[in-house]
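Peer 1: Alright, structures below, take your time with them.
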Structure P
Amino acid sequence: MLLAHTAMKIIDAIAQQSSAHAALRRDIHAHPELCFTEVRTADVVAQKLTEWGIPIHRGLGTTGVVGIVKNGNSSRAIGLRADMDALPMQEANTFAHTSTMPGKMHACGHDGHTAMLLAAAQYLSTHRNFDGTVYLIFQPAEEGGGGAREMIKDGLFERFPMDAVFGLHNWPGLDVGFFAASPGPVMASSNEFKITLHGKGGHAAMPHNAIDPVPVACQLVQAFQTIISRNVKPIEAGVISVTMIHTGEATNVIPNNCELQGTVRTFSLDLLGMIEQRMQHITENLCAAFGLTAEFEFQRNYPPTINSAAEAEFCRQVMTDIVGADKVQVQEPTMGAEDFSYMLLAKPGCYAFIANGDGTHRAMGHGAGPCMLHNPSYDFNDALLPLGATYWVRLAEAFLLPK
């Protein structure tokens with residue numbers, strides 16, 4: 001599938017290199033690496049940046065790479081971020097660039113994100129139509145490892161001071177040529193809980209001699225849903241999902257223990273705090289009422305991804321100039337999570353979305369697979385590469401507009 005470049009203001013020099021950029025993306029796709037092990041991918045990134053005369057710094061967040069493109073005398077700086085890691089999934093595709101690593105796959109398009117930022121880097125290094133500094137952030141371990149957090153811990157914003165930071169993710173369903181950006185929450189926090197109920201085992205025929213944790217666990221699952229329906233404002237969003245219950249070893253034995261695990265997702269930290277507190281109180285008091293004890297563990301993973309208003313509007317203006325106002329949508333918040341949230345806690349910025357179509361970029365019939373994220377039939381749509389790279393370039397140029 002090819003973009004109609006005449007309908008959009010895609011940079012000619014980038015479009016002319018689209019075949020090379022697609023080959024680079026497919027090479028990365030064929031060699032997926034999981035969080036904090038993106039050694040080959042980081043080598044490819046570093047090699048390309050160096051080839052284009054861009055100074056680099058390596059090692060932040062273990063395998064992160066930062067490229068530095070400077071021009072003029074301004075002290076202003078912008079950060080552009082792409083994630084590099086793959087998922088622990090077996091790929092179902094059979095095309096030439098399918099994964100060569102069993103059990104590993106680029107099923108979320110991070111190969112495309114990396115290639116888009118590299119394409120922009122190549123143009124920025126040769127044209128430099130801006131006044132200031134562009135920091136090209138190639139981040140490891142977005143898929144559960146918190147690579148953004150680790151890069152920040154290693155001094156990302158101290159070593160490379162920037163005024164704002166921006167991210168971009170491909171998104172299924174919309175036709176290629178559309179963008180989406182909006183202020184406020186766009187992705188939820190991601191958190192996990194583990195609750196262990198301790199009762200007293202016994203014979204299934206004599207339950208009066210035991211303290212059965214199973215019916216209490218069932219009541220907990222139901223009670224947690226009342227937190228959402230009766231403690232959360234109807235106009236706020238929160239999700240509690242009990243996704244695992246482990247107990248018992250035999251049909252005629254009441255078990256000693258029962259373990260529940262699951263996730264909580266919210267768009268605000270205040271709501272998250274309330275849900276965590278209510279879950280713990282319900283667990284402890286319900287168990288006490290039935291003579292059980294409980295261990296309550298709650299792990300906060302990624303915070304919500306919240307765009308700052310000015311930067312979101314700035315992105316929308318840049319997108320509008322490239323594709324027209326009718327193709328720039330408001331991004332509906334999703335309960336998925338993203339560790340770019342850590343960068344937005346530290347800096348103003350915007351996490352935006354670029355449409356990746358409906359899967360018709362693939363010749364093979366895989367239903368919804370070719371465009372759906374975290375799907376074994378997914379493949380990034382190479383038609384996005386010149387459009388995404390153009391967005392990165394125009395965003396940097398507009399942010400660092402010479403005075």
Structure Q
Amino acid sequence: MNARDPHAPSALLLDDSADELAALRRDIHAHPELGFEETRTSDLVARKLGEWGIPFDRGVATTGIVATVHGRDGGACGRAVGLRADLDALPILEQNRFEHASRHAGVMHACGHDGHTAMLLAAAKHFGRHRDFDGTVYLIFQPAEEGRGGAVKMVEEGLFERYPMEAVFGMHNWPGYPVGSIAASPGPVMAGGATFKITIRGQGSHAALPHLGVDPVPVACQLVQALQTIVSRNKRPIDAAVISVTIIQAGEATNVVPDHCVMEGTVRAFSKEMFDLVERRMRLLSEHTAAAAGATAEVEFLRRVLPVINHQREAEFAARVIEGIVAPGMAMVQEPNMASEDFAFMLEAKAGCYVFIGNGEGAHREGGHGEGPCMLHNPSYDFNDALLPLGGTYWVRLAESWLNDPSTKP
């Protein structure tokens with residue numbers, strides 16, 4: 001693919017580095033770290049960037065790194081684009097037993113951030129040898145994507161002011177999409193996320209004399225069912241939303257009616273208006289269901305993650321780049337899903353696009369993998385190393401094409 005023509009076909013870059021990149025990825029997988037604790041991972045990224053002659057800043061949002069790659073003109077033209085990967089792992093006990101399985105009990109790269117970091121390092125290695133563009137590419141290694149607010153912290157610390165860029169792009173591996181495919185689409189592609197906590201307060205009593213108290217447990221049971229009517233009867237059928245009660249806690253003894261019950265869970269939706277509807281109905285249903293039984297209800301509703309909404313121009317541009325590097329039929333359309341991703345906060349502040357790269361069905365896993373499917377947030381998951389050259393190629397061609405295309409200039 002010619003760097004100035006995102007439509008032209010191209011061979012994959014970095015095939016000669018595939019083994020090195022896989023070793024890097026497996027090293028990261030074997031040493032997972034939770035959000036804002038990614039010190040070893042940051043050390044590894046910094047060491048490789050240094051080897052390839054790429055300057056970088058550390059300590060961005062605590063453990064994040066932003067590397068600066070100037071093109072042929074040393075960045076003099078003023079144009080710039082950002083590419084982002086995430087560093088952190090999840091609090092999951094890995095079931096895999098292959099050689100690169102987690103060495104930290106209870107912490108695991110179950111979402112492929114090890115692969116995301118390795119793919120951006122693949123692009124960094126190429127940029128260390130080739131600068132086929134004018135302007136600047138910022139390589140953003142973000143900490144704490146998994147619910148700890150890494151993207152928010154980066155934005156609040158002035159990411160886009162310190163490293164001014166025209167657009168920012170992200171990528172996530174996606175199990176079930178075929179290996180060799182990349183998907184891009186404008187509009188909502190991942191849901192926003194909220195959490196809720198409902199505390200139902202009744203009156204404790206002896207379990208053999210329930211009429212002398214107010215039992216909060218039947219109220220909770222009724223409320224679980226009632227909350228589902230928000231999805232089935234309050235929202236428009238063509239709109240998407242999920243309400244899942246995932247925790248119910250009450251009581252400490254079998255012969256005591258507890259005085260309170262706590263329910264917790266998550267809500268996913270693609271718009272602010274839908275979150276407004278769910279929160280409003282959740283408060284009303286909780287209050288009145290409890291009141292009907294002589295109890296009370298307190299509702300905490302916390303909106304944690306925005307929906308990932310790809311910008312039209314940037315998504316269409318990414319799709320054209322993808323068509324130039326994948327085999328026929330492997331440039332795919334994203335199917336919106338209800339998972340969440342904090343890259344949404346970067347897209348709220350800066351135009352950009354978030355794509356999915358196919359991780360396959362799990363046939364790549366070696367002997368010793370767990371019994372479960374190779375799905376995200378699963379203790380039997382493993383990233384597919386075959387994606388590393390394709391992911392690195394996408395990053396390189398996307399940045400080159402963006403900076404060399406006059407039509408993308410602000």
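Peer 1: By the measure mean count of other Cβ atoms within 10 Å over residues 218-225, tell me the structure among P, Q with the highest figure. Mind dumping the intermediate values first?
Peer 2: On the way: P: 15.4; Q: 18.2.
Of structures P, Q, the maximum of mean count of other Cβ atoms within 10 Å over residues 218-225 occurs in Q.
Peer 1: FRET efficiency 1/(1 + (r/R0)^6) of positions 66 and 242 (r between Cβ atoms, R0 = 35 Å, to 0.05) was computed and gave 0.30; which structure, P, Q, did it come from?
Peer 2: Working: P: 0.30; Q: 0.55.
Clearly, the read-out refers to P.
Peer 1: Of the structures P, Q, report the one carrying the highest value of mean count of other Cβ atoms within 10 Å over residues 106-113.
Peer 2: Working: P: 27.6; Q: 24.2.
Between P, Q, the highest calculated value is found for P.
Peer 1: For FRET efficiency 1/(1 + (r/R0)^6) of positions 130 and 338 (r between Cβ atoms, R0 = 35 Å, to 0.05), which of the structures P, Q scores highest?
Peer 2: Details: P: 0.85; Q: 0.35.
Evaluating FRET efficiency 1/(1 + (r/R0)^6) of positions 130 and 338 (r between Cβ atoms, R0 = 35 Å, to 0.05) on every structure, the highest lands on P.
Peer 1: Next question. Computing mean projected area of the Cα convex hull in nm², for residues 162-233 alone gives 10.8 for which of P, Q? Walk me through the numbers on the way to the answer.
Peer 2: Values: P: 10.8; Q: 11.6.
The read-out was computed on structure P.
Laboratory data are not the source of any read-out in this text; all were calculated from the coordinates shown. This is a predicted model, so every value here is computed, not measured. Cβ atoms are built from the backbone, for glycine too; each structure is taken alone.
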